Structure I
Amino acid sequence: MPNPADPNSPSMPDMAEILRKAEMQQMQLKLETQFRRNMEMFKTLSPEIYDEFNNYEPTELRLMYTPEGYLNLVNYNLNNKPVYSKDPKEFSREQVDAFVSGPSITSISIRKSDVYNESHIHVKLMNRLLDETKDYPKTATPSSKVPIGMMVLSGCGLGYQIEYMLEKLDIYHLVLFDPHKDSFYASLHALDWMPIMQHFCRRGHMLRLFVGVRPQDAMANLRLMTDKIGLHNIVHTYLYRHFSSKKEEEFVSLYKKEFHLNATGTGFFDDEQVGFAHTFHNLNNNVKLFKHDSSYINHPPALIVGNGPSLDEHIEFIRKHHPNTVIFSCGTALASLARKDIKPDFQVEMERNINIVDWIKLGTTEEFREDIALLCLNTAAPEAIKLFKQSCMARKPNDIGEPLIMDVGGDRSILALQLCNPTVTNAAAAFALSMGFKELYFVGVDLGTAPDGRHHSSLSLYSDVESKATGSKDENEADHSLFNYSAAKYKTKGNFVDEVYTNPYLDSSRVNLQLLIRYFSSSVGGVTCYNSNNGALIEGAETIKQEDINITHKMENRAEFIQTLKDRHFTETLRNNEDKITEKQIHKKYLKQFFNMRKTLTLPKNLDNINDLYQAMSEIYITIAKLEKDDKVAKLFLRG
């Protein structure tokens, strides 16, 4: 107690202040101790987090104890404006309770498909399964009482909501997006991350942290998760929004728009089977392999010519600049160019379907194809490759034919052609950039159309086919169009207008083009792309009117440069005929494990509840995923 007789004795208010400071020091020590514990844990489990935050200095947000005694996050650039309007623990608990009562869920709907090839089994089996379960969606309601295969959390804050979520929800895969590093840094002081990490380090669980990254980059990485965790985990994804900052709103908006793309690229059995067979024959036919070399040798501009409606208005532009550019024709654009007697330097194909042979024969003559080199993927139909005197195939990434190429191919340094799908324009751009071209012009690459607009060039064979199919020469009759984008009500930002109609397939192509441009711009540098089409906006490609384009490059010896490209990038596949692989070797080396395992990977006949079903599906997928290192062929066949 203070001694009133002693003039040096502290007064009661002074004593209270001393005690308060001591208490604050103790709380500060507790925060620092928690931070150090978390850092030691992340140093082992996630060195990237440790390196980023061990000596991190906040730029906007910091921790502060309120007069009420609870810890809050405040913005010291806004006069310590609190981030939470009340005790963050109380706020988070109430928010989690509200989510449990009414979860926000995004779902991928799977519809029946037409059967175009009776020998293919995947579509028929899927259609039968959809028939057997057709009543389920009518009775299913969003629930938080089932296993949550995938949850996306927007905003970390102090992280208390993660603790409470794990108390009340059965979460297997959690993605945390927070554009603010300060926020996550604060959580490292306020929250014990050890139990959270222990939960998600268990078998069949995963935690992905996207902290301080752009929404576009987070979404691009999210799309890669499907192959890691299985499509069954993302059919229903739970979306939890902790905060609503501008960047978090942007991420949520982007997520809702591109969520469906998570289901693309997952492969299916018949495609894998055809692609594997085509790779086998193409290797034995000694089709040359594409070698990546993006070093610059005074490349001229490259024209990536698609078959969109904007091609019509660019015909004279292509003809004018043909002598001083290299033309990559994409798929059916070849026939459109042939009608105008414009011969491209490279024809690009990526489809494995045999019907492209008929399209090429119908739209071009053997004489026209004489000097055109084919660039394709290893999955291309051998019959299509034979239509061209010179051809070269690139490794398709994450493809079932890759092990064959690595085993049989003469050059093991061959890299996969990244971001080369889903459309042939993606493949053409990937080829051009991998060849070292740094100035690309997208022509006829619309990837979207106005509500009353055309879907292909009027020169296209598609226009002829649709005219016959609908009995009309007016391809703008939307009620009967085979390519009725507006009916799907799927829109994206336009290149010269506010928005255009598109579809998930073309929009996926647009997204991958943007990723490709961004990748080469950062890894190689000096890449400039131009988009003069009346279609979708392509981020990373400058919007420009055709009349404003000024190509100044002059090619002194065009034929010599084209040959130099082929010499640099077309490499021999087989050293000699003894390297050819036989069907017996295929069955013994690549298919044995597939046949051994396929009968064991079945669902139990008696499943009592949805939790049992989820566990059974997860066990099957985990078993398949483990084959990645030992037998990729078996893995991809079984995944399909």
Structure II
Amino acid sequence: MNITDTRVRSILIAGVLSLSSYSAQGNSFYSFGDSLTDNGISVREFGAAIGNAPGRYPGADGKFTNGSTWAEVLPGLSGLAFSDTNGYAIGGAKSGYTGFDDALVGAPTGFLTQIEKFSSDVVSGKKSLSKNDLIGIWIGTNDIFDDASLAALDTYVSNIETGIRTLQALGAHNFVLIGSDDVSLLTDPSLAADPALEALSISAKTFNQQLLALNISNVNIYYFDVLNLLKNTVSDPAKYGFTHITSLDNCEANQCDTLSLAQQNTYLMKDSIHYTDRFERLIASYIANIINARNTLSVQSTMVGSAGNHFLQPLISRYDLRGIDIEARNQASPWTVFINGGVANGADHSQMPGPGLDPGKDTFKNNAISIGVDYRLSSEWTLGAALNYSDIESRQASKGGSNTALQMGQAAVMASFAAQGTFINMGLAYGAGQFDISRAGVFDNLAASPDANVLSAAVRAGQWFRFESVELAPVVGLDYWRSRISGYTEQGDSLLRMGVRGQQYEQLNASLGGQIGKRVNSHGVSVESLLRLTAEQALTDSHRTLESYQRNAPNFNIKTPVNGANERPFGRLSAQVDIHLPSGWGLNLNAMGTFGNQQDDRSIMAGFSYDL
């Protein structure tokens, strides 16, 4: 921004933050702009030229704040690499090729000049740029100070669009775009009606509206509304840790440079123009929260699919032993009722390449109960139906403290055919439920409650062969689920609210393996046991794209790719034991676990049955 004008900037207390730092994933952050983003380039590349100029306020390190700029703080909150030379912003820059301090440094310093320099560094190999890197842009304030006419705003916005498109052509895909603030918010109340300030205020708001109307396809733009953050800070300074708010009541005017950083940070303004370290950190924390919010998304579809899979699989597994000595257990009634309950632990290993996206897995726990009935239609056919309630929860402590819970009810129909050792078991289920999603904001949580449904189907077939005292069977199977989640908008801090468009994800797995089973009858008690080992392979593409947006910037559609972790074969080991008593009561136990290819699903179900 123009360091000769009066303005305002502010902060964040580290203890207030609920965001956690993410481990770097090899993605980098680059910043462009004016003195609000300048991390010391004026000293590194131009010596003390700007610092020695009258009315200029950079410190000995060349920064225009009393600590770190937002551009230095953000990378650590979003797992991005950043070095001093990744900062191309310079004090006094305007959106075009020039800046207020060109004569001082003997070179053009504008935003488009910064873009040209970075482009040259990329082409020469001095810097690298990948699709998953993040570009930060905060520019336009000096333009508005220089010419606040509404007619000039088109040029400023056009310059920014040119810069973004130039970087896009180099390979950039993810951008942070910060709007302008409103200078009138920080002036003495007696000056609020000043026509010049009013013109600046109108221009700043119009400039932001034009930024939000940008239409650049195939890029992700994370917009940050610094104007409204400033409004919120001025209206409730204590919440944000400030006691000195106006541009005249700034840190330097009160000679606070000898105080501790914490004491300096009670001021919103470092000088009459620039923000203190606290407000810079506050900006970074809000932006990081906006970016990192996408971490809460990929697990949702997996949770819905898991609910269907962990309901249907134990149901058809109940029939797997029917092909062994089908008449060995004397069942007087064709009707059997059953109830099963248990717990399943699962994980979503999907990878979402991009800034702020934590590669760690999301684990979840599914507590479920099922009740149902079987009807033995004939010696060959058994039909069944069941109801289920599942309560699934994923706590993502490493991803900003989010909590995703799902309550779902399901219904299923099953059928089993068994004759001469051949068996075919199948089931179809449908469920509907609702999420309860909560994620940490900068100060307060954000929440959403989208609807969800799942369609599940499974079929397993095999042929039993007697081998001494046990039965062996090769088995083949198909498992399918399709999850749908309604679009939703978070409730909470208006600066952070994320909108998510409807999601659909389906998965089809094929399995091949074998099982060993045995039935023992003694004194009217029948004990059936089975152990099955299968190799499974996904037949559907596990890649998908999640679409979201910021509620205050709906024109900027954020597309987040999700790369599934189930492209390679994995193993599944299942075991079950059924005990049938002469009274008609039965006890059943079913356990399952997956292994290999990052698979770690585990479940155990236990229950009772009764022959009517």
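Just so you know, all these numbers are worked out from the coordinates, no wet-lab data involved. These numbers were taken from a predicted model, which means no experiment stands behind them. Cβ atoms are built from the backbone, for glycine too; each structure is taken alone.
A few comments on the model shown:
- Read-out helix-only ellipticity at 222 nm (-39500 (n - 2.57) for each DSSP H run of 4 or more, over all residues; to 500), computed value -6500, structure in I, II: II
- For percent of Cα pairs over 37 Å apart, for residues 228-547 alone, the highest value in the series I, II is held by structure II.
- Answer label among I, II for the case where Kirkwood radius over Cα pairs in Å, for residues 148-395 alone, calculated from the coordinates, equals 22.0: I
- Volume of the Cα convex hull per residue in Å³ - structure with the largest value, from I, II: I
- If mean count of other Cβ atoms within 10 Å over residues 28-35 is computed and equals 26.5, the structure in I, II: II
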